[in-house]
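Next come the structures, one after another.
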Structure P
Amino acid sequence: MTFRMGPGGAPADPRLERRLALGAFLVIFVWTVLLARLFLLQVVQGDRFRVSAERNSVRTHRVPATRGIVLDRNGVILVDSRPAFGVFVIPHEAADLRDTLQRVSLLTDEPQTTLSTRLGDPKGRERFQPHALVHDLDRESLARIESRLWALPGVMTQVSPLRDYRFGVSAAHVLGTLGEINRRQLSSRRYAGYRLGDVVGQSGVEALLERELRGRPGGRSVLVDVQGRELEVLREVAPKAGNNVVLTLDQRLQQVAEQALDATGRAGAIVVLDPRSGEVLALVSRPAFDPNRFAAGIDTESWQEMVTDPRRALAHRALQGQYPPGSTYKVVTAIAGLEEKVIRRDTTVYCGGSFRLGRRRYRCWKPGGHGEVQLHRAIVESCDVFFYRIGLELGVDRLAYYARALGLGQPTGLELGPEEAGLIPTAAWKERRFQEPWIRGETLSAAIGQGFDLLTPIQLASVYATIANGGARYRPYLVARIEQPGGETLRASVPELLGEVPISPETLERVRRALHGVVHEPHGTGAVVRWLPGRIEAAAKTGTAQVVSLSPEIDEEDVPEHHRDHAWFAAYAPADSPRIVVVVLVEHGGHGSSGAGPLAREILQAFFKTEEERVVRH
């Protein structure tokens, strides 16, 4: 038996040797693993981790495209865009969102509650995307924010195009408004490709032609330091501007119409059409609003104030206001009477100032009556009794047939929408609606445009355009063409003929002669538009639509404002070859001849004065 000796002749401990050997092995193994891992990370996978590290310091900005320009028929710019600085925040990068919003509020004078509402509660991927807090910074606020970005992690400023409505409230209901896309819109197929925070058209032309106007967004990848300062632009894709839209509107005529209605101090609507095509030359609704307030983001308080305003400034009265048409409807009764042979050339009705049916007496607007009247004079002087008699012989259903043939009781189809249908009553309608039979006295009211009858101003303008042009029903339209930013036409609109009305040329001619007499014959109710520039002759019809039934003994000045009659005036010119149709409605404006007629005169004068100037220039 032999023994291994240690130093100095002492025997060695084999257990200690094994421990030392195991320890050395473990040290070598750990270092080998660490070196191998370091080699893997630094050499083998170095490129991948370098890119990942860069991404942590790279911000990707989505650059919105400049929306297309909106112009009138003469090339006048109605809507454009201007550069504006906004404040954005990336929630994931903000150390304390509440503290960040408080600081931004102090630096921009925007209420913190407003900023919180705009930001919402971003979750998931939304936390890594920029969210707009302020859309249009003034220079002082911009300087304050820029100088303190180092203390605002996740906050950045960005210049973006901001919509600029050149004429403020002018044509506001036509042009429409912008607003941030909502979650309901995001979930619809129409807005595929949009993101939360995108600004989209919410009404009017802005909404109707959202895709054409929007353009294609671009993007920027920017290297930033730990304090969020931009160091280098790594990649940039330029946005593509949206297409331009040319409208059929004539801005000069639009402003003349708006100023005329504004001068009355009342709510109302004006529609101006070209009867030869259906082009909308002016479309006015009052009161109105300034769409520029929406472009930069309207605050909750202002929005609530607008939606609760009793004057309903957001309502488009030309398309959505429904009113009894009053005596402007008598042309429909006349057409129905002529076509159904209820009115013949020798048909005469005696008007003594009222008409008795059963135990009730229905008054004419002229207390002393008109005496013996035929159709022509009945239209010229707007005799109620004549049309009571004709309506009674026709019955409500035959009257409704011709009203619908002229396009009433249904939307006109103007692409702007939404549009109300109005109401043309029938016996069956009343039975369904009230579970009551139609009574003959209601036919008398319907024959003079009262009772259940309701029209929108655009519908009445379409009816008079059809009469003026000889029976062709055109769909009204606003968009003349879509152009690329360089001016090339992508799409042009053409007049759309909906059909010819089932009314004989002889009937339409008799009605047109009477409408000419309304303006140019003695005792005609529309003399206010007599002799336009160039001695052009017009044709017209007045209307006074009763809002509530009042006793004839009550003085008009004693009637509360909201109970006074609506004033209508419908006109076209020249009478023998019409180029323009004007319909004016003034809510609670009183008599059509005095409350609405002067407005129609101003519009017609402006139109033909412009026509004369064009002739002189050429």
Structure Q
Amino acid sequence: MGAPDDAAPVLPAEGSLNATFCATLVDEWSGLGLTSAFVSPGSRSTPLALALVGDPRWQVQVLLDERSAAFAAVGSGAVTGRPAVLVCTSGTAAAEFHAAVVEAHQSAVPVLIVTADRPPELHGVWAPQTIDQRNLYGDAVRWYCEPGPPDPSGRDTWRHLAADAVSRSLGVVPGPVHLNLAFREPLVGDVGDLPVGVGARSPRPGSAVARPGAQWGLTDEDLARLAPLVAGRRGVVVAGARAALDADDREALLDLATSLGWPLLCDSPSGCRVPHPAVVSTADAILREPGVAGALRPEFVLRVGGLLSSKVLTAWLRDSGAVQVGVDRFDRVPDPDRQLARALVADPATVAAQLRSLGAGPAPAGWTARWTQLEAIARRAIDATLDAHGEVVEPAVAADVLASIPDGSTLVVASSMPVRDLEWYAAPRSGVQVWSNRGANGIDGVVSTALGVATSRRPTVALVGDLAFLHDSSALVGARARALDLVVVVVDNDGGGIFSFLPQRESVPSATFERVFGTPHGADLVALAAAHGLDAQRATTRAGVRAAVAGALARGGTRVVVAASDRDHNVAVHEELNAAVAAALRAAGTDQPAGP
């Protein structure tokens, strides 16, 4: 006899329930435009891992090291604007995600973190591979949710859970979201019918990449306050790496700078450092000359996003006495020196257009002309000094890598010296996206971040120091088989080169300095890459580095170029560059006040 129509449904086996729940999440995420996942192997996460690899709409990368997988997810989210799904098993695996979660939080990068967990009955009894994963990442996530083991009575909420996670990751301030999903055994089962309900939707590729952040501009009251501070003033625009600027922002800021006759001081990750009359790429070297820095004191500073890495620029802004206003769509304007008169959460392109619409008179002609003159003088001095060196010099490596990679590429730059050399000495360049993990400014996970960027199927180059490369060497595991176009350029000066520029170098005994700060590693980086099956070569001349990078890009795949440097020589070259700019500025008599 058949069961009556209104009989209660037969409860599926636990394995099938897990599989159906995870397949529903994956299907909903697919409908919202998500396509990328990074999975570290483990048992408790089996239901979700199988759901992802079993769906042909998804690109799944399996990485052994959870920390590497997490930073790869950051790289993917940074360049696509979509959260990648990041999956691990229970226990300390989840703790390995934490550094990348912090970076995603502070850089406003969307990531969807899914940690598998033991069910409630296995907590508090010292079950193996069980830790307290509740709110593991604290305030670094936009949302934390622990729905408990899948339950048939909650089928109608599964799609809502998936959609809510994506929505919160892409909120006004994008960032990481943490789902802690508990699964009971068995962990393998057949997928049943997926729930539909109000949460179901047809695939909408790209629907998860709407422009995030504040979409509004200044109020009429704000504009009225700013108008007299802008009109005819000696002003500057400073755009930093955390600005998260897009093409609309860049064009609006360039138009504003042009109309007001203001220089635009910016780093490569801001997206604004393109060939343009308003763009100044040599501010750090220019402002090291005291007479010039004093003559260039601004009256108004519009800061968009983060500060540049230059301490010289930061000190100049601090001591200028100018009115400073910060704008960022993600409410991420740093103000460590407490200099901002206002910090505005607003859309940079809208604000720039509003200020331009005021019709305010431009800065004095002498102000505009002086910055243009200084940029030309400093650029010639920098290029001539670098051209005089045939050996590997680290500023030239940064400048050459940016100049040589093809349009449509992404350059991932490590914190520490690479990002500074790029900011201080590289010429403006268009057609290349530059990313750097400047949320927390760490060197960890930079190769993995580049790997995640490369999964977007665009040519990717990473510029890193040797310590950053060694710190993240687990990213090389399986890299050859991933079929990604990724060239890793490693500046190898056998240690922590940035410390040679800090007071510790002179104040700490040499042997102690080397042990604690210089940290020579003595590792053969070419051999390390080769041990992972990667093509790698070492270059000792500037021409050799150029040729190696060009060859690696032409051949495709994942390859490593090691540029051999020397820490003491690197310090001397930086001093030579800055001295050359200073001498050129003095010779041109540029230390007179700019404008009335």
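From which structure (P, Q) was Kirkwood radius over Cα pairs in Å calculated, if the value obtained is 29.0? Walk me through the numbers on the way to the answer.
Working: P: 29.0; Q: 25.7.
Among P, Q, the structure yielding 29.0 for Kirkwood radius over Cα pairs in Å is P.
Suppose you compute distance in nm of label points 7 Å out along Cα→Cβ at positions 253 and 397 for every structure in P, Q: which one lands on 2.8?
On the way: P: 4.1; Q: 2.8.
The structure behind it is Q.
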Working back from 2.6 (distance in nm of label points 7 Å out along Cα→Cβ at positions 221 and 317, computed), options P, Q, answer is structure Q
Note: FRET efficiency 1/(1 + (r/R0)^6) of positions 261 and 429 (r between Cβ atoms, R0 = 25 Å, to 0.05) at 0.15, derived from one of structures P, Q, originates from structure P
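None of the figures in this text is laboratory data; all of them are computed from the coordinates on show. All of these numbers come straight from a predicted model, not from anything done at the bench. Cβ atoms are built from the backbone, for glycine too; each structure is taken alone.
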